[in-house]
1. Given a value of -26000 for helix-only ellipticity at 222 nm (-39500 (n - 2.57) for each DSSP H run of 4 or more, over all residues; to 500), calculated from one of P, Q, which structure does it belong to?
2. Ranked on FRET efficiency 1/(1 + (r/R0)^6) of positions 32 and 144 (r between Cβ atoms, R0 = 35 Å, to 0.05), which label among P, Q comes first with the largest value?
3. Compare distance in nm of label points 7 Å out along Cα→Cβ at positions 16 and 136 across structures P, Q and report the one with the greatest value.
4. Taking 4.3 as the value of distance in nm of label points 7 Å out along Cα→Cβ at positions 8 and 40 derived from one of the structures shown (P, Q), identify that structure.
5. Consider the structures P, Q: one of them gives 0.60 for FRET efficiency 1/(1 + (r/R0)^6) of positions 64 and 104 (r between Cβ atoms, R0 = 30 Å, to 0.05) as calculated from the coordinates. Say which.
6. Using the calculated result 0.9 for distance in nm of label points 7 Å out along Cα→Cβ at positions 72 and 112, pick out the matching structure from P, Q.
7. For which of the structures P, Q does the calculation of relative contact order in percent (Cα under 8 Å, 6 or more apart) return 23?
8. So if we calculate FRET efficiency 1/(1 + (r/R0)^6) of positions 24 and 96 (r between Cβ atoms, R0 = 35 Å, to 0.05) for every structure here (P, Q), which label has the highest result?
Structure P
Amino acid sequence: MPDVDFRYILLGGLAIALLTAAVTDIRRRQIDNWLNAGIALGAPLFWWASGLSLWPGVAWQLGIAAITFAVTAGLFAIRAMGGGDVKLLTVLALWIQPEWFLRLIVVMALAGGVLTLVLAAWHHLRRQRERLAVPYGVAISGAGLWVLAAQYLPHFQAGTAAG
């Protein structure tokens, strides 16, 4: 198996990309295509560094990403999700193991719900009439960072096992 340190370098890059996605989504309500492309292009390197087999490992990652894209593209079609959010969640599916990806979806939904409630209250208090734009990339990125910490940081793993 390749050097484990390289895997952590890649995970650090993913964490920086997720933070960048959250910040740009807050500032511009947009997640850039180049950022999503970079995350997607890093996934095969991560598979290699993790020693993931083509079958069934990589096949599962690609399958979960395809399902994620199909579901979120449907949400985009009904204007329930932005295009950058669709792409960010899809490329994250390339990195996160299926059982952890399900956890990511739950954490993302909870964080997104809280974020929406807070922004809706703020929107209402400011008596704004335009449509509420929720930077859902913040919830996606936050859930992604939580999964990375829970899966790869030793002290965090001990805390989640005891809880």
Structure Q
Amino acid sequence: MDEKQYLSKEKYKELSGELESLRTEKRKEVAEKLEFAKSLGDLSENAEYQEARDDQAKVEDRIMNLEAILKTAEIVSYKSGDTVEVGSTVVVKKKGSKEKQTFSIVGSEEVDMASGKISNKSPLGIAFLGKTKNDDVVCNTPKGDILYTIVSIK
């Protein structure tokens, strides 16, 4: 995972806090569970021990992922401009529809479809990047191509 991870300042702080919590509190908690499970005896048939080992693996995996994300993170500020880029908010109109849709182009760690935050790596995000106001954008979907017109870039 050596490619850039685009994050807002808030998301960077959130992930940094989660990493610190995992390194200090969660690791200690899992170690205590492991010690307790070991004290119960035979490890080969010890469900608590197996569960604690699974928890330990999950914690260590998340720590490695967070370290990689934060190491390659690029902080983006949300800005308006003439061209769609990570951090832009795009107002679009789908061909054949009168309603406008608003999307914010964010890094993959901040995706939230319910609030209109789409990844710069999603098909829609990729289609919008580099485009300008009034450009027509074709997005390939499983149901076929969808044509959008960029109304504005905020």
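Please treat every number below as a calculation from the coordinates, not as lab data. If you're wondering where the values come from, they're calculated on a predicted model, not measured in any experiment. Cβ atoms are built from the backbone, for glycine too; each structure is taken alone.
1. It must be structure P, since only it matches.
2. When FRET efficiency 1/(1 + (r/R0)^6) of positions 32 and 144 (r between Cβ atoms, R0 = 35 Å, to 0.05) is computed for each of P, Q, structure P gives the biggest number.
3. If we compare distance in nm of label points 7 Å out along Cα→Cβ at positions 16 and 136 over P, Q, the biggest value is for Q.
4. Here the read-out was taken from Q.
5. It was calculated from structure Q.
6. Of the options listed, only P reproduces it.
7. The read-out comes from structure Q.
8. P
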